[in-house]
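Next come the structures, one after another.
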Structure 1
Amino acid sequence: MTPLISEEAEQAVIGATLLDFKRSIPILNKFGVGKNWFQIETCAQAFECISDLQREGKVVDILTVADLMGKRGFDSATASNLLDGSIDKTASAAHVEYYVEIIRDYYLKRQQRAVINEHNEMLNGEKSSESVMASLRAGLDLIEIPEEENSPQSIKDTILAAHEDSKVEGHSSIPSRFKAFNRKLHGYKKKKVCLYAARPGIGKTTLALNEAEHMGSNNYKVGIISLETDIDEVYETLAGIRSGINLFKLRDGELKAGDHDLFNKALDQVLAMPIFVTDKSMDIDHIEAWTNYMCYHKELDVLIIDYIQIISDGKLVKAGMREKVSHWSSRIFEMTRRNNIATILLSQISRAGEPPSNAKPEERWKYTPRLHHLKESGKLEEDAYQAVLLYNHPSDAIEGAFVVPFIAEIAKHKRGPIGKINMTYKKMIQTFEERYNGQ
């Protein structure tokens, strides 16, 4: 039979706990993780020692755990190698909940297999099929499914762990490239969706890539599902953002040799960053499968989806567009929570969100985008924790200009301020900058 075990997940839970005890232990307590969840004996013993040290109020780290395992008759050298290996395989404690859910699932499946195996033998006996079925159902019903325990203490531990992060980093979320975004959005939060919405060609993809380059350069792991832009163009833009090279001149062959060297160096740097891009056409099932895989194997911090209205139909080929977008939005929302990542979801807005061509400059403010202009579905607004409307400055924008006064309007923020952020979009170098001190 196929072993019902994930060695990687079991080691990741131990490694994450030793790497960041304060962040991990509230999650282990919330799920009620027990020694019998682990099939690898060394992991089970390590977890038991961690639990005992915690209960006694003692320090939990690799030395104290290895020492306690040795005192309990476990070979000290083997224990140290296991604990060292577990930490080496764990980049951070950010995804401990994901690994806990994996070992929980295998723990339940092992119990289910035991009940099924027992009843397999009954099939060769004298009991009727109805009796075997009734006994099988009863046996399966007796398996206790561990649920999350949101006790007051576990809730307090989770909140305090986030506060500890904010003391160290100055925030408890993933920081933006822009000071005003950090001030208003408080960064991009794990388990939350931030919506970027704009008309086509305004710059929502470029703004998202500005954020991706900043996050990648600070060692945050970023996944990009680019449903519209080819992968080589994504990396070219990232290198342009990093180098400040004029991509228009680069594509026209007008760059000086020194600028080519600067761009090539920046390209090597972005290719070495923890930024993972796919440009394959995907339906929502493929998006979820790719995200789950990348979160498991690459431990993503952030996911960027560009953009929701061009997700492939999949099984919803006969559904209306509004129904499709609503379904996709719900799936992305749940996927974001389950994988403990921050998602930046790009969306189009309808033509009602742009001024008519004959509008006078002083009247163009009347036609700036609003949340109800989100294309096809109000479900996007409902699921988003933050929503940012992107548009050219109504009074200052000059059609066809390469330097565009730009507004990022925080139109929704469930636990923070809203308001406009004045920016400048420098199209030649694919870069956004704050202006007027970001006010």
Structure 2
Amino acid sequence: MSEAEQDVAIVGAGLAGSLLACFLARRGHTVTLYERRDDPRVAGADAGRSINLALSARGIDALERIGLAERVLAEALPMRGRMMHDTDGGLAFQSYSADGTRAINSISRSGLNAVLLDAAEAMPGVVLRFGHRLAWLDPASGAMMFDTADGPVEAAARVVIGADGAYSAVRLRLQQLEGANHSQEFLDYGYKELSIPPAPDGDFALDPGALHIWPRGRSMMIALPNVDRTFTCTLFWPREGADGFDAIDGEEALRERFARDYPDTLELMPGLVQEYAANPVGSLLTVRCYPWVYGDRACLIGDAAHAVVPFYGQGMNCAFEDCVELDRCLGECGGVWSGALARYQERRKPNAEAIADLALINFVEMRDKVASPLFRLSKHTEHTLERLLPGRYVSLYELVSFTTVPYAEARRRARLQRLAVAGVAGAAALAGLAWAGWRR
């Protein structure tokens, strides 16, 4: 069985693929979205592998461009800071912004995917094909072969875009070509999802206006609120060792671990034992590859090009920004794919590298440093500087989460700010010593 050649084929109908289909259809392209899974709007989400999403400025900007931001944000819960839980049940809140008003938004991955699929399906020229697993691709011609329940399906497209995630089949084919570089860096940590149901009175069991963190040095748990008044919790533990997943050999060991590290959650999680046994341990990896494009015929976006660990909450936001940039490049190049793809790669590659590095650094911060008095003092100092120097001093977190300043530029700007502050602090210290010496 074969299909007539299409204008654009997008492999992967997840968040990035569905959003990109909307952008391209708006430009008049005919688009076929291929997805190996069944339609998630019918089949439901994969249990235990969602990691709730944190929608922030970059993602909102992308959704606004296709008229979906208001609809999506109506189903999101704003989190204005981190709520740290210590082992005695004590709480400490850290605002994300200097004025305490800015928020990242907790949203369901499956719910957002459904909204984007509905939007793409409603666009003229967009066709969805579920149950299609890419088995073969010739990037030079755009010829493809898909495995389906009804047998192999041949297809071809003028441009093939891989939006099929961290284990991308499109990337696998491109990395076999001469000159392609590729690396996968797995953390020696895994993640497992659990949940906290509503309180007996039907309200949230925890403050829904915060991202909750139980930082425990080499491990941590986080919890994000959902609109149904539940919380999705995620354990980030080493795979091996005394604090690892392999140390839990039964119900008693699990309860002892929670009693030690997360005692304030035991009564809030009646399904702990059952969920822990049922949900898999997921992997955490960073993908780096180059090139992302093959001539004017194929390219990668989102996790297929640059999967990052989730500790800056930017994986989806970065992927959505890919879609915005590719659409912008198409506009700048008069709709010519060859110029647009090359420009997209040139602009996005440095920014993808920057957020990958920042996400790895933020893992250490979240699991360990957020609980320290020195870290809290540093955040207080940052917010003070932001209030004293509005628009001139902006913390790295705010640049990443609450602006669309390119990631690489945000990192560069934050480094310059730190050097400037260190210089002022050093000068002040020297002046103080000189004054003390003069007074003697």
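A value of 2.2 was computed for distance in nm of label points 7 Å out along Cα→Cβ at positions 244 and 388; which of 1, 2 is the source structure? Value 2.2 for distance in nm of label points 7 Å out along Cα→Cβ at positions 244 and 388 corresponds to 1 out of 1, 2.
When log10 I(q)/I(0) by the Debye sum over Cα atoms at q = 0.09, 0.13, 0.14 Å⁻¹ is computed for each of 1, 2, which one produces -0.62, -1.20, -1.34? For log10 I(q)/I(0) by the Debye sum over Cα atoms at q = 0.09, 0.13, 0.14 Å⁻¹, the value -0.62, -1.20, -1.34 is produced by structure 2.
Quick check on the output: -15500 is helix-only ellipticity at 222 nm (-39500 (n - 2.57) for each DSSP H run of 4 or more, over all residues; to 500), derived from one of 1, 2. Which one produced it? This figure was derived from 1. When FRET efficiency 1/(1 + (r/R0)^6) of positions 12 and 124 (r between Cβ atoms, R0 = 25 Å, to 0.05) is computed across structures 1, 2, the figure 0.70 traces back to 2.
Read-outs throughout are calculated quantities, based only on the coordinates presented, and are distinct from any laboratory measurement. Here the structure is a predicted model, which is why all the values come from computation and not from measurement. Cβ atoms are built from the backbone, for glycine too; each structure is taken alone.
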